[in-house]
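These notes open a run of structures that come right after.
FYI, it's all coordinate maths here, none of it is from the lab. Please read these numbers as outputs of a predicted model, since none were measured by experiment.
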Structure 1
Amino acid sequence: MRVWAKVEYDGTDFWGFQLQADQRTVQGEIERAIREVSGKETRVIGAGRTDRGVHAKGQIISFEVEWRHELVDLQRALNATLAADVAILEIGQAPEGFHPRFSAISRVYRYTLLNQEWRSPLARRYAWHVVPKLDLERMARASEVLIGTHDFATFGQPPQGENTVRTVFRAEFQQQGPLITFDIEANAFLYQMVRSIVGTLAWVGWGQMSPEEFGALLQARDRSQVKQIAPAHGLCLMRINYGTHEGVSQ
């Protein structure tokens, strides 16, 4: 049968989600665990191909498996076999026609920054430590231009093909003490799109670029104009939204 699963992982020690020869990846680790518990080879399909060092709280996958017991037993067996930095949070039988990537209507990423003078050993894997004070109001004002359907060629490259047009539904900043989070929801993302946006917004927050200049950068559709890409470890895939497939984690 074909099942879907919600996966959480710490991307620090992975070379991204997608299978790579001679490198440790999330897909490879999950396929290894399925092979060990079922005795059969299978191919895992993911909703998003997170890059090396990027984390996930809500990655959605699907795969075919020969399993005669309850799905909760499969979840238990997989989690007992998987390495400590990846876990199956939910599992279920995939609805007819479901595809983790093509059935998704939106994806939500969160980027976390630690804006204080001293580094935090506890946050070093999950937040970009920036020392100069950020002006969050300027950054939030600049990010408003991201909402809607635009050509985001300045901020990323298509994973395949040449289409760089994407629709952003939400782009929001929140702050709690020195921790700043940027949540962005879109129908799909380009390669390094969120990290390029955050890196450029940091320039706005430091007063090295105006919100108007940020908007002009988006309109320029020129990848070479991005001067800073935020590091991977501050990025986390939070959620994949599916509108027509009830039963799949929302």
Structure 2
Amino acid sequence: MNPIVLPILGTSDHYTVAPTKIIAVGLNYRDHVKESLTFGDRGLDEPPEPVLFAKTTNVLIGPGEPIIIPGYLTEYAPNPRTDYEAELAIVIGKTASRVSEAQALDYVLGYTGFNDVSQRDIQKNDPSGWFRGKSLDSFGPIGPAIATPSYLKSQGLDPQSLDVSCRLNGTTVQNSNTRHMIFSLTRIISFISRHIRLEPGDIIATGTPSGIGAIAPGDIVEVEVHGIGVLKNPVTTEGPL
């Protein structure tokens, strides 16, 4: 896998994406909690604490690289469903363990876009939960750039009030704002660090709003985070679907 190198906005520098782990937050927008019932997730009006799951680092691809839907998925369903999920991602800048919410943002290197691509047939039926269906190769596009906290501040932007959207073949299918999160960015970082030590470069995917839907070979998916840019990836297949 070629290294993913993203520009750091407002500078001439670049950042090489190399996390030790990717931790994602599920069910973090109220409107998405309701639609997630379709996939057999627990029907909670609002989770009492952040819902965490892991994505393995093999999922990572950069802007312009293809999301690959494996042909073998027809072994699990005649018409397998794989979805886009537009998200804001946090990139950790220094080791964080048991940090307070008041200190949480001090540990952030920057923010970027993320597509938590999800294979629903496996996700729904695998007894282990979401792990495998979230961790297939190429199921984690990231980019197109890193926006540091200081850069966002210089642009008059607050990471807890950024528009997040997704377009499928040019049509807007998700459109929300990070202020609608159930658990704030500070709460997420503090909560994760209480249980799992975060290392420099680690990625936190902060959850997706409603409007998730299926992708198919030939599609173009664009995840846009206001102030950061557009993450654009084609969809292809490996073997017949």
Structure 3
Amino acid sequence: MIQSVTLPVEKPVTSQGGSPAFFSCWDLHSYYGESYIVQGVSFDIREGEIVALLGRNGAGKTSTLRTIARVDSPQLRKGEIWLDHQPLHEMAAHNASQLGVALVPEDRRIIQGLTVQENLELAQIAPPHGWSIDRIYQHFPRLAERRDQQGTTLSGGEQQMLAVARALARDIKLLLLDEPYEGLAPVIVQEIAQIVSDIKKLGITTIIVEQNAVAALKLADRAIILDMGQIVFDGTSQEVLDNAELRQQYLAI
């Protein structure tokens, strides 16, 4: 039997363990123009947790991620977003970024004409409190080998590594990954998954939107499934992996 989720009537202020939530969003309503996309989404996350945000195409996953990152589109018209006791919903995207929110978009946004090293150095300009370049290269040895190569000439997997590394070059608390496995070979998917797993050990909270639901579920602690802009399931990743009916109805797997 599929377990659905009833939206809370009060703001989610505690995590599943009973301690204060590190990240919370409450009753989010976001629009593209007059198109109503995110329809009352509420959830909270513990510090260091990896959450897979799943659903079919058009379910509202990327829109929810972009709403959290406070980018201009979609427009948040109602709701609250809190990170480490700070109100993201009151901030512009650059202020949320300075607070520690890093969105790695599906297209990765590698800056054309700049080398790997220059992409990382540019990310460190503001705020200048993230990982050092040397520390990044220790965790991403393949990028170290290609530090003088233009970022846009890297393979897809290497560009994804650079996009994540560029986020770590700032002092981040919340990593938002939009389709990090898109177009990558299975062996590279495993490599990216290992990187995200290593990031978790550093205490960085991660939300991952991914069409490769099985790969995301194997990585994540929790799964939140969206359908038509609303949460229909919030539970452990293993619950989704064990529930064929749930996977078929909402994930088509």
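Determine which structure produced the value 29, 21, 17 for semi-axes √(5λ) of the Cα gyration tensor in Å, calculated from the coordinates; the candidates are 1, 2, 3.
3
Kindly point out which one of 1, 2, 3 the value -9500 was derived from, the read-out being helix-only ellipticity at 222 nm (-39500 (n - 2.57) for each DSSP H run of 4 or more, over all residues; to 500). Present the calculation step by step, with values, prior to reporting the outcome.
Details: 1: -6500; 2: -3000; 3: -9500.
It traces back to 3.
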